[in-house]
Structure formats: structure tokens, C-alpha cells
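The structures come next, written out as C-alpha cells.
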Structure I
Amino acid sequence: MTYDFVAHPHREEVLKEVHARPFHPIKTPSRFLHYAFMTSAEQAADDRKAFQLFCLFNSAPPPPFWAKHHRVQIGKSTVQWEQHTEFTTYTWELSTSNAHPFENVAGDVETGMNKISQPGPLLVAIDLHLVAAGILTNVEALFEHSSLAMARVDRNSALIATDFRVDANGVVRLLVEDRGLTPARAGALVQRLLEIETYRMLALLGWPEAQKVSPAVKIIEDTLVRIARSMTETEGLSADHALLNELTTLAATLEAESAVSGYRFGASRAYDSIVQQRLKAIGEEPIDGWPTFEAFLARRMAPAMRTCAMLEERQANLSRKLTRATNLLRTRVDVEIEQQNRDLLASMNKRARMQLRLQQTVEGLSVAAISYYVVGLAGYVFKGAKESGYFPLESSIATALVVPVALIAVAIVVARIRLLHGKHDD
């Protein structure tokens, strides 16, 4: 029964992801040369084109434009190409014999790597040999004893060994001794071992970043301590402004450092998680006298991962401390500014009261001055009226009688003008 449903736009992509990078059956003996190159988006695009041309040149089907992994037969060898977020891998499966493991130079003409331009900086190079049981009488002779890790895996169906060191050919050698693996289980084991070494190297990229960031973080921590002490010893708005500017610069520097290192630390944490998952998946059982892969990496790799985690946590804690110190100092600056504003307002109020008193004084003087001029004009009027013979009172007496009237009238007019101005202001 079928239904005419509208599918989610990413449904097919999600379904395919479950089946991405499947295990391929492997026959014993086999040899694998595995390379991982760090690639940017532009380098990955160029590498896709180069691999497509390589496939076409060798009459093999090229990868589709949307594919992230592709497996083709090139002559007697098989190559598997994979693109990841920040790296690209090439895995060559070669025909070989049980005798003399690691005798050929990795990356020779048989692999075809010399016909493909290097995608980016090389990070991982692995030479893995899968041999039948009983062929090698002394596995330890192939590796450096001081760093040899060896274990039985897959319910004692295989023995794995490596010293995690780069040999004269520039590759890390891995040996797998088949003690009853089926082709499918052999393919799964080989892929997991290649992933363990690949993601181990990717996870450890956080270690150089931690070494580079650590001195800068220490300087910022020391500077923050000095600024915090200065906050308790200094006073004044100018000093607080200087400290606030220094804190802001310090926070910007830390954010810039965190933006650069944050991605690397997060990626290292994710890669380390994949390594631990793969180690559990192979099911190691110890061999007397030798550490397992998990034990070896726990002793050598775990401290580096803890250092990265510690630096990341230090950066996060330092960012929170800088934020608290900045907020505290900004609050102190705001309080000082408010206090200055309060003092300024008080001073303005005082000046306003003084101006009001001065205005009242000027108003009083203006009433007297206007009244004087009004009385003077009235005096001239009274003198003229007296000389004409029509005014019965002496001009001086009449002028004296006008004085209080003029004063009252002028005072009333000035008061009304002031009242009108007050209403206009409101």
C-alpha cells in the first residue's frame, strides 16, 4: 500500500546518512595505505574536481557532484575517497602477500597518489597490513618496544599491533593478524582501526592550540587581577574610566582568542569521543606484557585532551570574570556620574534661587523707577494745568497725591505681567 505523502526536504538525505561509509568485505592478506589531508572549502572543491578527472582518466566512474565518499577500482587496487568537514581521506587497498609486511614504500606508483595533486597539508599517513595467523613469528620485532601497543580483538579473532610512530617512509604502521575473521568482520575492523588513528591525530590538533593560547590566557588572568586590585585602591571618575577602557580591551582580546581556539577545542572533543567509541567497538583484550590501544592512548592522549578542556574552561571562566568586573566597574562609574549629576543639579538649584532673588530685587527697583517716571510726567501735567488757571490744587500737592496711586498701579501691572509669563512657561 502506498500513500501520497509530502516528504520532508531532508528525508532522503537523512536516510542515506545511516548507510554512509559502509564496511566492505576484505580478504586476507591485504594492505591499506590511508592518507588524511586537512582541506578548506576551496581546497575540497578543487580536490573533488581532481579526483573526478583521475577517475575518468582511469576509465572509472567519477563521484557524483553531491557525493561525500566514493569507492572505485583502479587497476589492481581499490581507492576510497571521502570528504569530511575539514579533511579529505584517500584509502588504497592493495594486493599483497603475507610475507615481509611493510616492505614497500608507502605512496609508491602502485597507489596512484602521485597522479593526484595533494588536496591540502598531510596530517595522517597509515600503512596497515592484514596478514594470516602463523605467518609472523615475532610481531614485536616490527615495532619500537618502548611504545608498542598490542591486543586481541573481536573475541580473539584477530591480533592488532602498532607503536604509533612514524617510520622512515613517513607512515604509522598497523598490523592486523587474522585469527578467524570473516571478510565482513575484517572490513569492519580495518575501517575502525584506520578511523582510530585518523581521529586520534585530529583530536590532538587541539594540543598545539592549547600550547599557543595558554600564555595569552595567563597574561589576561594576571591583568584582571591587577585591575581588580586597582579598583579597590583608586578613586575618581577619570581613574575608573581608564580601568573600564582597559577591561573592555582585555575582554575583546579574550573573545578574539576564544573565537579562534573555541572551534579547535570543540572539534578535538568531538574527535576524541569518536576515538573512544571505536576503541570500545573493537573489543580489546590485553596481552600479557603489552598495553592495549585504549590503555596506551589513555596514558598518552588523555592528558592532552584534559589540557585542551582545561584551557577551554579557563577561557570560559575568565570571560565570566571579565564580565562581572566590567559590570561592577561600570556600576561604580554610573554611581559617580549620578553623584556628579546630583551635585550639578543642586548647584543649578542654588543659582536659580539666587537668580529669583535678584529678579525680585530688580522687579522692586523697576516698580520704583517706573513710578518715578509716571509721577514726574504727572507733575508736568499738574504744573501746566495750574498755570492755565483751571486746576485748583498746587502742582506739588497733586504730584504728592499721585505717588501712592502710581506705585500701586505700576506694582499691579508688573505682577500681572509676571503672572502671564508664568502661565506661558507652564
Structure II
Amino acid sequence: MTSTAFQPCRVGERLPALDVLRGFALLGILVPNVVAFSHPLAALTDPAIIGPGWWNRFGHDLTSTVFAGKFMFIFSMLFGAGVVMFDRKTAGRPARLRDGAWLWHRRCLVLLGFGLIHAYLFWYGDVLTWYAVAGMTLLWWVRRLPARGQIVLGLGLYGLGAAVFGGLMLLAVQEVNAGRMAESEITGGDPAPELAGYLGDWGTAFDTRLDQSLMMHLVMGPLFLPALWGMMVLGMGMTRAGLLTGERGVRHHLRLGLKLTAIGAVLTGVVYAWVQRSASHPGVVWQSVAQLVGIPLAIGYSQLVVALALRGGAAARALGNVGRLALSNYLLHTLLFTTLMYGYAGGRFGSVHYPMLFVLVALAWGLNLSLSALWVRRFRFGPAEWLWRVGTYGLRRTNARSGVAPVLPPRAAD
């Protein structure tokens, strides 16, 4: 049996809520990522690395509470949703289950190729590599657990991973306080080598990026993998329960979203304030607990956006377009900001402060929205998405769009 036994999802077969939610997550994740694009790694935990002034402190606080961890959580849940969508191609066809498993792992291998190229040639902060690893190691084998079992397993795995990662970070903070470890070892290292590396020529930037990517892949990534599994399996369960696909109706998703967002905002604000006031290294401590504390906020965001998708309209269509090109737009962010910031091109690394970082994010959002809208008028998939499908299915059909269904229905009934 060949890999062409299954076909890529046609545009008219796509679930609008997932595309809209994916577009929302893609835009939101740029806010914390722009700091890593434009400043040394230590700036994620210490706003003084970006520069003095209340505006940098405020920008850091806003990024840390409203954005950091929440949008990666949504993205990870959506990757789990993708497993469910992919598995539906094999439902009711037992003879093709083996072929379906092979195609899924082939799909992840192609994504792994994207991730490794992205990490080592462009940006150390790549997440595609670990999405591919997570997909090949666990997700396919738990895809048909009951929805409730997947939700419980996902939360359990995430809790385990968060406890291990957070516990190690807190132990490291104690070692710093006792004088047995340098502070730079827990904040991302000395900023000076990064500044010199990324403001140098391409070869110098590559050497700097190589060291950081190896650290991410050999140390940080494996520690984070259980939590990543948890987020993805939770997304599988929520998809099968209809919570990410819009099957519960506008009112249900809206009510749930408002409740969780309110709870999450209060919880995040209280814990963030306590950490800033009481912890000896508040930036490091917050980075280790931000995503865990932000779970209600992340799920609340997702439910509000699903409600928006069900109601339709211009905003939903615009986000849906971005979501259909999420991989291409994610890679576009890297190309834009490394070109602007690194020394072999724009040379602005380490010198852009808030609120200009927010201005750059807004400009990038505008580019994502406009280019995505133009692209989907003529093509079925984004350029990176098309290559991903070619690598998975071995198809050579044209990517030109003709006679496809609209991205979103005009309005969905409650």
C-alpha cells in the first residue's frame, strides 16, 4: 500500500474553529518570541537586559502575564488536535491503520526536518523540532483513548513535567543563593557573548546559535518533553470533546471562555505579584511557573476564540487565513526579525526597547494578516504547508486554488 492511500485535507473539509484558533495563537506567540529575537536570552527573565525605564518594566510585565506561556499552550493543544484530525482519515478502515501510523510518523519526520533547519540556520528558539519528537514518541499511541481519559492523562503529564522542570529551576535558584552557582547559569548565560555573536557576521551568529540550539535540544528540550506531551494530549481530549472544534455552540464556548479567563487573570495577577515581591530571582521563578499558572487563561482564550469563529465575520476570516498558513507565518516571523536584528543584516540586536518591540509586533501582525488573505485567494496551502504535505504524501498536484469552499461559513447557529 502506498502513502497516497490517504490525501491531504481539502480546504472545504477544514474545521474553521481550528484555523481561527491557530491564527490567534500564531499572532499571540510572537509577543514573547520578539524578545528572544531581539535580545539575549537573559532578557526573558530580566527586563533590565532590555534597558532601563518604567516602559521596559511595564512591557516585560505585560508580556509575562498576558502572553508568555499561554499561546504556546494553545499551539500545543492544536498539535494534539491535529493528531485527532489525522486519525479520522483511518477511522473505520482497519486495513489501513498501519499505513496511517506510517504516514503520521512520516509527517512528523518532515516537520523534524523543518525544525532542525530552522533551529540551526535561523533561530535557536525553534519549537517545531520538539513538536515532531513529541508526535513520534507518544501521541499516535494514545489517540483513541476516551476524551475524558485523554484530558486526565494530559493534565497529569503536564503536571509531572511542570513539577520536574519547576523543581529543578527552584533548586538552581537555591544554589545561586548559596553561592554554589553563578546567576548567569539560570538566566540564560552571560549576555555579552550573545550580543557579540548576533551582531557579528553570519558565521559568528551561526556559532552562537549552534551552542544555544544544542543546549535547547540536549538539556532543556528533554526536560520539557513530558509537559509538552501533556499539553498535546489535553488538546486531543478537548478536540474529541468538541471544545476546540466549536461543537458545543457559541453560548457554551463564550460562557466557559469568560469564566476561565476571569479566573486565570486573577490567578496570574496574584501569583505574579507574589513572585515579584517575594522571590529572590523573580524572573527565573516566574518563567518556571508562568505556563502552569496560566492554564485557565490559555483555555479561556481558546474558548473565546472558538466562540468568535462560530459567529463568523471579518475578524474570524482574517484569523482563519493566518491559521491556514500558520507554519509559513511562523517561519516568516523568524526571517523578518533575524534579518532586522542580526548583525549581518539590520544590526539592531540588543538595542530595541519597549514600546518599539510592540510596534514591530503590530507591523508583523499586519503583514501576516494581509499576506495570508492574499495568498489564500490563489493557493490552497501556504508554501511551507504545501512542502510539508508533499513530503508526507508524495503528491505533486498543483497548489493553485480553484473551486474550493470558503474559509468560514458566514455565521454558525448557536
Structure III
Amino acid sequence: MTDPAADLVVTNASQVLTMVPASAGEHPGLGIVLEGAVAARAGRVLWVGPASNAGSVPALDSTVWIDARGGVVTPGLIDPHTHAVFAGSRHEEYEARLAGRPYLEILAAGGGILSTVRATRAASDRELVELTRARLDRMLALGVTTAELKSGYGLGVEAELRLLRIAREAGAAHPIRVVTTLLGAHALPDEHRHDRAGYVRLVIDEMIPEAARQGLADACDVYLERAAFSLDEARAILLAARKAGLGTKLHAGQFNDLGGGELAAELGALSADHLEELGDEGLRAMVAAGVVGVLLPGAALSLRGRFPDARRLLDAGLRVALATDCNPGTSHTENLPLMATLAVSQMGMTIDEALVGVTASAARALGLDDAGAIAPGHRADLTVWDVPDFRCLVYHFGVPHAARVIAGGRVVWPS
């Protein structure tokens, strides 16, 4: 039996970061192959190793050869927490926060999330699809090949299902692999402001079952916070999601530690996200249960708040991922590489840890076992970076370094 022939080969890379843990070496978490190459077949990685050995991999006459020109090759980046399906702008709110008005005060007064809910409900499906695709385009140009898109700006059964459909539609026509999460429990809508129990029942009895039945969501999330949903409400919602076959996630500890770490561990959640405020008990529980902590430095930057203490979490044994939290209110950015820079400059992470956080650990936070690493059988999602060393991805920040982006074994950027 002959070995399968590669239909795509990336060669002449100064470094290939496989993200497959090595047993030893200067950067064991990155799995670096020096002067490396990657071969793929039918959208999956076939081989990775030194470029000097690439000639041993069978090729076709039609094989696409990509010269990395001494740049760095990594897995395509993964953004495991975004709210990218929305309409409207909250620049006035941003200015108000800069003037000292607290975000929770704005939210409690009907602004914040509810402002975006009103704008999103008023937008047409076509407008929302186009806005979402434009955001995905910006992510792609920055090296992202997988992104989670949450609902949460509909806050009604049909409105939330609509946003999940729009996320799926935007993803179906885009090179980025889209994972969808139901966030019906993002805030209380205006029409249920005086009927919390009624809205929670709506989420549990109608929204979650329909999202699962129609195959619109991969997971369910809840915003656990004093101005949003309580611990008991979050538990009831996520238990219903788990019963419906959805993965579970949790906004936890952004402003207050309300027991989100413990709840995420209790439920075996994929991740608990934010974690600016996380007590020792919650941290220990998350580590023991294997829950990923997704940190969102863009929100801390935008809110001028305290950054998550990533060093404390990592030293306790927590697997840490990074995400943009792309949303119109508290982190209006699609720049995932910038989050890695913030993580090392403000949160105590090493460069190695930050790059693992936007690849392998981000994949774990989404429950994906075929992404986030360059290994045989994984999706051939690769980014070729126009930098001589992987450290430059974090050191030279705020600018696009992607030279080529490959998704499913084909070059998708530049198109």
C-alpha cells in the first residue's frame, strides 16, 4: 500500500509550532520544529517535520507548494469567546465609562447589553449576516481559523434562535470554522425586567430545547453576575442545557466571585470565562475538574479594570486560553494576537503560554479535538506569519503579521 500523496506542502519555515508537547527543550509547550515543513491531504495534516525530509512525502502534480520564506508557521488561531453577531455601536457608552460611570450602573439603567439588544432586534437578517462576515474577515486576516460566536443580543426564543441561525449562515459562507453558543441568559430583556423567574423558565423550557432540536447551538452559556443571573439560575439553565446535549460554559467572576468556578467544576463545563475575580476554592475546583479558564484581556483594557491574574491560575495548574471577547460594549476588537500581547505584558503569562492559549488551550475550551495543533489527522488549519521568530508575534504588537492563512488545507487569505 502506497503512502497517501500530499496535496499541499508548506515549506521553508524558520519555525513550525506544532503545539504538540515535547518531552524536553527550551519551549516544550510549543513543540517547535526548526527549519520545518507541513504536508496536508484532503484538508488534514499528513506530516510535519524538518523541511530537509519533506521530499520523502509523496506529492501530486497538482500539489500546492507554499514557501514560508523563513517565516513562522503555527496552527490557525482559535478565538473561543466572541459576541460577534450584533448591530449598532456603543461609542457613547464608552465615552461615559471613560468619564467614570461604572459599567454595571449603565447595565442596570437599561444600557449596556440591552442597548445592543435593541439595535440587533431592529436590524435585518441580511444586515446582521454582512456585519458578522465583516468581523470574521478581520479575524481571518489576523490569522484566526476557528471562532466561537455567541447569541445573546436577542433575549427571546425566536430572537435568540434567529441569531444562532445567522451565526451558522455567516460561518457556512466563510473560511473560518464557526462554533455557536446559546447565550439567552445574557441579561434580562426589558419585557421581563419584573419577571425574572418567567424569563428563566422561558430559557429552560423553550429556548434551550429548540436550539438543541434544530441543531443551532454547540453549547450554552450564562452570564453569572449580580446585574445578570444568580448562581441558582445559572445552575438550573446549564443543567437543562446539559440534559439537551449541549456543552456548558459560564461567564464567571468578571466583577464579583459568585461561585462560578465551583459551578463550572460541578457541571463539568468546557470553560469558565473572565475570572478577574476567582477565589481559591473555585480555582481548585476548576483545576480538579479540568475546566479551561478563558481569559479576556480586551475587556479589562476597555473597562480600565483589573486584568485576570493568569500567573496565579497557571501556577495552580489551570489550563488557560485567551479570547477577544469581541463585542460592542466592553471589548470592541477582533485582534486575537493583541490579546496574547496583553496577556504577557499585563497578566504574567510567558510568550509560550500565551501562544498555547490562542491555539491548543482555546481548542480545548471549545471541545474541539482536531484543531489547535499541527499533528497528523488534525485539520490543516495553518497560519504562515511574516516574522523570523515566534516571539515577534507578541513583541511586535497591534499590526497584522499573517502572510498566508490556510483553512481545511486550502489557502483562504489572501483570497
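Using the calculated result 17.8 for mean count of other Cβ atoms within 10 Å over residues 289-296, pick out the matching structure from I, II, III. Going label by label, the one that fits is I.
So relative contact order in percent (Cα under 8 Å, 6 or more apart), computed for just one structure, reads 19; which one of I, II, III is that? Of the structures listed, the value fits III. Across the set I, II, III, mean projected area of the Cα convex hull in nm², for residues 33-136 alone reaches its highest value in structure III. Taking volume of the Cα convex hull per residue in Å³, for residues 249-352 alone as the criterion, which structure among I, II, III has the greatest value? Comparing I, II, III by volume of the Cα convex hull per residue in Å³, for residues 249-352 alone, the maximum is at II. A value of 73, 31, 16 for Cα extents along the principal axes in Å, for residues 153-232 alone, calculated from one of I, II, III, originates in structure I.
Laboratory data are not the source of any read-out in this text; all were calculated from the coordinates shown. Everything quoted here is computed from the prediction, not taken from an experiment. Cβ atoms are built from the backbone, for glycine too; each structure is taken alone.
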